[in-house]
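For reference, the structures are reproduced in the following blocks.
Derivation of every value follows stated rules applied to the coordinates shown; laboratory data play no part. Note that this is a predicted model, so its numbers are computed, not measured. Cβ atoms are built from the backbone, for glycine too; each structure is taken alone.
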Structure I
Amino acid sequence: MSDEAIHNLARRVGIAVDWTNAAGEPQRVAPDVLRRMLGALELPCDTQAQLAASRDRLAATIGEDTLPPLITAEVDEPIVLASCAPARARLVLEDGGAQGIALAPRRDGRCALGAISQPGYHQLQIGEQTITLAVAPKKCFTVEDVAADSRLWGLAVQLYGLRRGSDGAIGDTGGVCALASGAAQHGADAIALSPIHALFGADQSRYEPYSPSSRLFLNPLHADPSVLFGADRVAAAIDATGLAAEWARLEAADLIDWSAAAANKLALLRRLFDDFSAELGHGRGGTLANDFARFRQGGGDLLEQHARFEALHAARLAVDRDAWSWRNWPPQLQDPGGPAVADFAAAHGREITFHVFLQWVADRSLAAAQAHARLAGMRIGLIADLAVGMDSGGSHAWSRQHDLLIGLNVGAPPDLFNPLGQSWGLTAFSPRALVARSFEPFLATLRAGMHHAGGVRIDHVMGLTRLWLVPDGASPADGAYLIYPFDDLVRLIKLESHRHRAIVIGEDLGTVPEGFREKLDAAAIAGMRVLWFERDEDGFVPPGAWPRRAVAMTSTHDLPTVAGWWRGVDIDARTRLGLFGPQTDAQTLRHQREIDRELLWGAFRAAGATPVAADVPDDPAPAVDAAVRFIADTPSQLVLVPLEDALGLEEQPNLPGALDQYPNWRRRYAPAADEIFDDPAVRARARWLSRRSAS
């Protein structure tokens with residue numbers, strides 16, 4: 001069996017056999033890696049017989065001569081359909097209007113449908129087949145749509161790190177409300193939150209926010225139950241649990257003890273649930289009971305299956321702590337629609353209702369936080385963060401197994417910043433399943449992110465066109481890119497963006513395909529420009545040369561803070577933890593950092609972000625001030641300053657590659673959320689940022 005035969009099958013399924021790395025060097029995926037990739041895609045090719053069978057299976061599923069159940073298009077652009085005979089058809093618009101139309105044949109054997117000027121999800125009826133036409137506007141909803149001719153700013157915040165009284169030592173939406181009040185008063189229009197996706201209720205050691213169990217649901221640990229039950233009732237419930245002293249101890253710590261804090265928060269929520277259930281049992285639920293019933297009914301099968309997974313996961317871990325993933329459960333429990341799971345649900349109805357209750361409290365808390373931010377004066381409000389995938393052992397993977405690429409992990413190839421490559425332990429959607437399922441999995445995820453937000457940040461937005469996938473157990477370097485239907489996904493984003501009036505930000509850092517950023521810009525998906533990376537052969541790019549549509553930032557959660565970069569704290573941490581590649585050493589990096597500090601300070605002086613005569617300081621505070629002023633002077637429609645930089649902190653929230661050696665996702669901000677703007681330095685930085693809105 002020739003390598004070329006493997007290459008051909010891989011190309012047909014959408015694997016990029018040939019690609020270019022971050023250094024611009026051409027690469028070819030090894031045949032053994034392709035075999036493992038194809039095997040994970042259920043197209044084995046270890047023998048000639050397997051190869052032939054996989055070719056036949058792929059030909060049967062691609063359906064090149066049939067119309068998919070959903071076709072995307074843009075307003076006022078002709079729509080070309082796959083091979084079809086000339087016929088009369090009927091178009092039913094989303095608003096109910098209908099008209100007969102003709103399908104015009106083309107020389108290439110396909111058919112053409114006239115342009116549609118109305119965005120929406122329309123129905124095209126051809127004989128016995130009905131096809132959804134998702135017709136998108138030309139561009140996403142943008143900052144300019146929010147506030148024409150204005151340049152806005154906001155804060156990027158690690159939600160778990162916010163403090164307020166009685167938050168259980170884990171930041172919650174009450175802290176978001178407190179921060180939004182102060183930030184809006186000082187001119188901010190947005191708060192970009194770290195992901196608040198559902199994690200694993202039965203295992204609080206899995207607290208990494210970018211490794212969710214499901215992106216369709218929320219982490220109830222970030223809920224503020226007083227939104228529904230009032231502060232007095234919540235305080236009484238805390239007292240009733242007997243954990244008030246433990247809450248106070250944990251809240252005073254600098255780092256989150258996730259297991260202990262989560263146990264306390266869930267004990268509170270369990271007590272509130274018990275009281276609420278008792279009221280329901282006596283017919284006294286009133287308005288809250290009706291709201292809960294509507295929420296559960298509206299959540300449908302997806303909510304029910306998530307709640308079942310949470311209850312079942314806890315039950316399995318109680319029996320066998322090694323059976324963490326559902327893929328290691330007894331076969332009968334791996335089928336969410338099977339009789340064994342139905343029997344479990346019947347026997348554990350109250351526990352399943354508890355997990356529905358948790359999602360209800362979390363949903364209403366997030367809705368209240370967005371409403372509060374807007375009422376405080378923010379023109380955008382909350383910006384949600386959408387992780388690139390989900391854990392293959394989690395709720396979504398269990399309940400929607402055929403939608404995902406289980407057995408393949410999302411990551412990144414080796415590059416200049418991560419020379420060993422990355423494997424994030426996440427699975428992702430199957431491109432073939434997306435097409436076959438009318439893109440419903442993608443749409444549900446997108447809508448969940450936009451539901452209670454004024455914007456959404458799509459992590460690793462390059463995944464709209466390709467994802468680096470690594471087979472289970474393989475090195476991150478032994479992966480390959482899988483191609484995704486970019487045009488379809490972007491059109492759906494544009495349509496949903498307008499329907500939700502939500503701006504869209506794409507995290508486009510790392511290895512970016514040639515021409516990709518131009519495509520994002522054409523769709524008005526704002527990319528990200530980070531101070532550390534905006535460089536050319538002369539040094540750091542001046543503010544005036546930064547792009548207008550991209551979001552300007554001093555740093556991100558995975559990169560050094562300004563103060564930390566200035567002092568080399570990141571280099572010290574990587575040295576201590578042995579996180580450098582084989583061609584890198586700390587001494588060389590420290591020497592280069594000294595050069596870079598001179599270059600950056602020179603860029604600050606040239607831009608007027610600091611006095612021309614000012615010498616390069618050892619103290620990082622003037623550098624933080626200058627960095628904020630620097631990005632404030634960019635033409636970017638939106639500037640997002642990490643709260644770490646607004647406060648002048650040195651430690652970054654996450655150090656990629658570090659596991660237990662570094663307190664990733666555990667740091668709490670020292671001031672309470674409602675006291676952050678009491679700091680004169682924070683207020684001064686806010687003033688510089690606010691001037692951009694008026695200029």
Structure II
Amino acid sequence: MGKRVESDRGARVGGGGALELRLLGPLAIQRDGAALPLPASRKVRGLLAYLALAPRPVTRGQLCDLLWDVPNDPRAELRWCLSKIRRVVDDPVRRRVDTSNEAVRLDLSDCAVDALEIARAAQDGIESLPGGRLRALAALFAGEFLEGLELDASPAFASWLAAQRRRFRGCHTALLEHLVRSATGGDVFPNLEKWLELAPFDPRVHETLLGALARDGRAGEAEAHLAATARRFEAEGIDAAPLREAWRQARARVRVLEPREPPSQERPSVSRRASVAVMPFLGECSETGVPGGAADGLAHDVITRLAKLRSLFVIAEGSVFALRDRRVAPEEAARMLDVDYVVSGSLRRQGKRLRVNAELAETRTARVVWAEEYAVEGEDAFFVIDEIGNRIVASVAHEIETAERNRAILRPPSSLDAWEAHHRGLWHMYRFSRADNAHAQHFFETAARLDPTFSRAHAALSFTHFQNAFQGWAERDPEIERAYAAASQSLFADDRDPAAHCAMGRALWLRGSHDSSVAELETAIELSPNFALGHYTLAFVHSQAGDAAAAVEFADQSRQLSPFDPLLFAMLGARAMALARLGRFDEAADWAVRAAARPNAHAHVLGIATYCLALAGRLDEARSQLAAIRQTRPGYGIEDFLRAMHFSAEGGTMFRRGAEGI
């Protein structure tokens with residue numbers, strides 16, 4: 001599962017902690033305000049910093065791999081390094097270096113650590129912090145992360161150090177950007193200069209500076225800055241035309257005495273999509289400057305598969321690889337490309353073991369939205385990388401959708417653009433209640449009206465009509481036709497969107513056209529093999545009247561691609577129905593109970609559990625599930641269940657037989 005940056009470790013800097021560790025700038029340690037002498041060994045210092053930021057205990061083997069390339073006795077050297085750290089951080093009443101079992105942990109829960117303070121703020125959301133707090137956090141940056149601390153012959157540590165420096169540079173830039181947004185008058189310029197120094201190719205900092213200079217009556221300085229910046233941009237192959245247009249607009253607004261709105265607050269066009277750049281992963285070849293290799297292949301696959309989902313604006317491979325070749329860090333590249341999110345990571349081999357780290361971060365807040373480490377054994381490297389790529393793509397798509405959905409729900413409904421209205425609708429849709437489905441339908445209709453070419457809005461609208469028909473929330477036949485009409489509009493808007501074909505597959509299933517439904521759903525996963533919803537819907541359709549064994553496989557694939565999906569209950573339920581049709585009643589009952597336990601499971605999912613339990617002879621549990629359904633749907637019975645589903649004659653007979661014993 002994904003891991004989040006830890007946000008509950010380390011007291012605030014200046015909060016009175018007995019021990020204070022500073023990592024932003026040259027490494028420094030203070031106890032009760034007095035500086036402590038640092039260990040002479042650079043590896044000891046590096047190990048101290050690594051353990052300070054580790055979100056969980058680290059095995060001794062991992063630490064040996066991190067710091068020693070080919071040492072004579074790495075474990076003995078590790079013990080020696082830990083003894084040196086104990087002399088600095090331990091005191092008579094508290095032992096902070098915990099080496100129980102095979103893991104090592106540094107307990108800094110009562111200490112002040114500047115980097116942890118920054119990481120906590122970034123993860124919680126710096127965009128909501130008041131100006132005073134932003135200034136206090138920005139003041140913690142006394143220089144580069146672990147400034148001056150590099151280790152020879154420790155490539156794994158060098159990679160970690162480079163990643164942390166990029167991470168905290170991104171945090172510093174985000175803090176400065178938000179300070180600039182909240183500043184007034186001349187107060188803006190000191191932070192603008194720092195922001196410009198950290199992100200010299202970020203178009204927004206130049207646009208903001210030009211606007212500030214225009215409002216301050218310093219047109220000559222603005223013209224000089226624009227000319228110098230345009231030359232620098234063009235030398236790097238970056239289009240400077242948007243900067244010239246920004247300067248033209250800034251002058252025009254000042255002439256009519258209209259305050260210039262920051263670029264980040266301007267209303268997006270109705271055709272906006274969330275944008276993402278997938279930077280080439282670090283690997284053995286990329287570190288030596290040689291192009292190609294497994295790391296580049298993984299990045300290529302992730303870019304291609306994300307693009308096939310059609311729900312995001314994905315920066316082309318040529319741009320991100322060109323920036324990599326110019327040694328542009330992922331966070332800086334994301335700002336240069338002006339994208340919402342950036343994916344980055346690394347790939348390393350250790351014998352037959354492949355270790356891949358990947359993370360998704362928001363560009364403008366430096367918040368790590370998702371991070372994961374994959375460590376797998378495998379002789380067939382291409383197969384292993386393919387599987388990891390599938391998991392990265394599914395996780396990135398899911399996390400971006402969740403982030404956009406959560407952001408949209410906080411905006412006033414009248415201010416939403418098509419993209420935001422669509423995600424506001426998704427928030428309601430996944431609650432699976434009649435009232436929320438009606439709200440979702442309203443927002444999807446709004447999104448489709450604002451952008452008729454937005455295929456996902458039409459596909460989602462089709463799903464709300466599907467729900468009305470499937471759940472019995474409205475007259476069935478008209479809702480079936482509305483689901484079909486909205487799916488047709490989705491296909492008309494973009495017939496390469498897998499979601500459009502999935503919507504059509506659902507609508508055709510409602511119409512009773514099994515074979516046509518399967519054909520549309522197979523097209524959806526042919527267009528995008530990582531489209532989890534397509535795999536689930538195939539499982540759902542096959543589980544009732546098609547190939548039950550295939551339904552189990554499709555259900556498993558959908559869960560593997562999206563293990564935290566809002567439709568997880570349905571994936572589990574489809575698997576249960578397929579197992580029941582295969583005569584594996586005990587297994588079916590277990591999977592159905594798991595489906596019914598999901599928090600957003602609706603009545604028909606509890607119905608699956610009821611009748612699978614009955615078929616397995618677990619009648620008391622079946623009666624308990626049926627009682628739970630009848631709390632919200634009095635009188636619910638087997639006829640309601642079979643009316644919603646489209647079982648084969650044999651399947652319907654089987655479930656009726658199970659219901660007789662309840």
Structure III
Amino acid sequence: MSRHRVAVLGLVLLAGLVGLLPPVSGQEPPPAAKQGRDQEVRIIVGNMRREKDLVIAEKDVEIRYGDLELFADRVEYNSKTKDVLAEGNVVIRMPKEVISAERAVGNLETRMFRIERASGMLQPTIFYRAREVERKEPNLYALREARLTTCSQTVPRWEFSFRRAELVKGDHISMWGALFRLKNVPVFYLPYMRYPLERERTTGFLSPEIGYTEHKGFTLSQSFYWAFARNMDLTLTADIYSARGVGGGLEYRYLLPGGTGGEARVYLFRFRRDEFGLQPDNAYILRLNHNQPLPAGFRLVANVDYQSSFEFLREFDNNFRRAVVSNRRSEVYVARSWGNASLSARASRFETYFRQVDNSIVMTYLPQVNFSLSSMPLWRGSPVFFTLGSSLTSWEYGWSAAFAEGVQRKSTSLNLSPVLSLPLRGLPWLDVVTSVAANLQYYGQSYQPNTKRVTSEPIFVPRYSANVEIRGPKLYRLFYGADGEAKLKHVIEPFVQYSYDSPVDQSSRVVTPYGFYRYHQVRYGMTNHFLARVNGMPRSVVQVEAEQTTYLSPEDGPLSQFKVDGRTPRSSELNGRIRVDPGRGYNVDFGMAYNPYQKALSMIRLSAGLGRYESGTSMSVSWFKSLNAWVENIPPELRDLYNRHQVAVWGQLRLPALNVDLMGDIDFNIQERQLLYTAGRAVYHYQCLDFTAEVRVFYFRARPEAQFKFSLGLGNVTPSSDFLSGLGF
């Protein structure tokens with residue numbers, strides 16, 4: 001599992017103290033001496049004398065032992081017991097670690113050492129000072145009266161001081177009695193802290209995130225990250241809202257042998273009693289993604305996104321785009337493919353809540369089984385291709401109030417659709433595809449004749465269809481530059497598609513969620529491509545599309561439910577799109593729909609981007625307007641279900657000269673002329689510190705609310721995760 005996580009507080013004081021001091025013997029030039037580990041000892045010294053087994057070296061002593069270098073003013077080495085004593089300006093240098101000390105005592109045979117008044121650096125940027133360091137086990141060290149920081153200044157921007165600590169080499173350091181300081185000013189005290197020694201996955205606390213909101217009071221978020229296995233990790237988060245209650249979240253990520261993997265997120269919130277002594281019901285959020293291979297080549301996928309209360313999500317979720325969309329979703333399906341064949345079975349439930357009417361639309365499938373054969377030649381070398389689609393579906397649909405009363409729409413259907421197609425792609429400037437199909441549908445329920453009462457009487461509905469799609473003729477023109485080379489190619493591609501569905505005598509008795517329609521129609525339009533060479537390859541830098549559909553049997557087509565001057569519309573809206581993406585750091589995507597009967601734009605959509613996110617400086621604009629021009633006399637409480645007009649602007653700016661990153665977000669409801677959401681964030685990179693401050697204002701909530709948050713990044717320690725913000729800003 002590759003998940004970059006940094007936990008809290010740890011120090012790698014002695015990552016290689018495991019053999020810091022080698023045995024010493026001989027004089028300049030140094031003799032070779034073989035120890036128990038076949039390591040050669042070389043001693044460079046100003047003065048040296050022997051007293052039986054004791055070697056005493058003084059004045060600029062230098063010892064080289066494998067990948068270890070030891071420098072000191074004075075060294076005593078016992079060649080019999082393997083004891084070493086180094087004093088005065090002691091420096092121990094090993095790969096990825098340098099230690100300075102006043103005194104070091106150790107035994108080369110046991111590799112146990114005690115270093116006094118030590119200071120050192122662990123690569124790349126962890127610095128420490130300790131009164132005493134003791135190696136207790138090969139990868140375990142004990143520190144007493146020590147300090148830790150990632151700052152290189154004489155007076156560090158920040159540091160932790162602690163009474164004692166245990167260091168696990170290459171992993172983390174656990175500190176007891178930790179005092180955090182900014183400069184020399186004490187800020188807070190923690191009885192226990194754990195700091196990672198690597199920037200990769202390491203168990204420990206994340207730095208806390210503190211804040212204030214108008215209606216929820218002071219807030220505190222604290223997370224603990226637990227990397228308990230190479231393929232699994234867990235994040236536990238506690239949230240405190242002084243005026244509303246407490247919450248707890250769990251994020252569990254896993255990747256098991258054989259390709260099984262996923263993520264589970266659970267959050268529970270317990271409310272405080274309000275000023276009237278009432279306590280709201282607890283709220284919870286459950287999100288799950290699971291993917292697992294099964295025997296015989298099948299694969300299981302499960303997805304759950306559920307919250308106990310839509311109002312809780314709206315009032316507490318700090319991700320604006322998630323808080324304003326009230327959806328619940330849960331599904332599980334099993335699928336397998338064999339060459340051109342595929343089989344899937346799904347059970348699912350989808351719910352969308354509408355605050356305007358305090359009701360939800362619910363759709364369930366239990367089960368939904370599909371089997372298909374993709375396009376394959378009817379015989380070897382045949383120009384005719386065969387496709388088969390089939391399904392067995394049991395569904396229920398309606399408002400949640402209808403489900404409560406047991407009057408929701410529901411039915412079971414069996415569908416079989418064989419298709420024969422003949423693609424003709426060898427014609428000059430022209431692509432033609434023709435197909436014929438049979439749609440054989442069996443419905444286990446039906447409407448009682450001339451009513452909307454569902455009965456258990458089944459009906460069989462056979463339909464036959466034909467389709468012809470023609471693309472072309474493809475016309476193009478080349479545009480040349482002053483150097484005579486082609487710079488731009490304009491390609492025009494018109495298309496027309498004719499679709500025929502045979503009439504159905506019992507169409508009024510068919511029970512479906514959204515209506516039963518006959519598609520006898522002509523769809524036509526044109527696509528324009530402007531191609532240019534980008535990085536030596538042709539690229540569609542501008543694309544312009546327009547299309548419309550004319551219904552040849554409008555009385556039973558998809559517009560039959562709408563009337564214009566008492567008549568059924570014969571043509572659909574005119575849809576167009578312009579897309580500009582030259583691959584140079586900007587793009588524009590504009591779409592629109594024009595209703596020719598109401599003479600009104602029913603939809604306008606614009607999205608534009610400038611710069612790239614990874615560069616730290618970019619901006620995006622999203623504008624959307626929709627108007628259901630077909631529906632007249634909409635009740636005021638339902639108007640917002642059909643009509644929307646909003647604009648959103650998001651941007652980030654990196655200021656390297658000031659070491660500042662800025663981010664901003666604005667969402668505005670043009671239709672109602674009111675702000676929905678504004679947010680701003682600033683991150684100040686102060687050498688070894690990252691200060692993050694943000695403000696968010698939620699205008700769409702029952703009571704508009706401003707929220708302020710602050711957090712610190714301390715070297716390998718990132719701020720606590722905000723479960724109720726997710727990844728969005």
Subject >> For helix-only ellipticity at 222 nm (-39500 (n - 2.57) for each DSSP H run of 4 or more, over all residues; to 500) computed as -19000, the structure of I, II, III it came from >> reply: II
Original post:
distance in nm of label points 7 Å out along Cα→Cβ at positions 412 and 524 computed as 4.6: which structure among I, II, III?
Top reply: III
**OP:** Looking at mean count of other Cβ atoms within 10 Å over residues 500-507, point out which structure of I, II, III has the largest value.
**Re:** II
**OP:** Using Rg/Rh (Cα atoms, Kirkwood Rh), for residues 364-483 alone, single out the structure from I, II, III with the greatest value.
**Re:** III
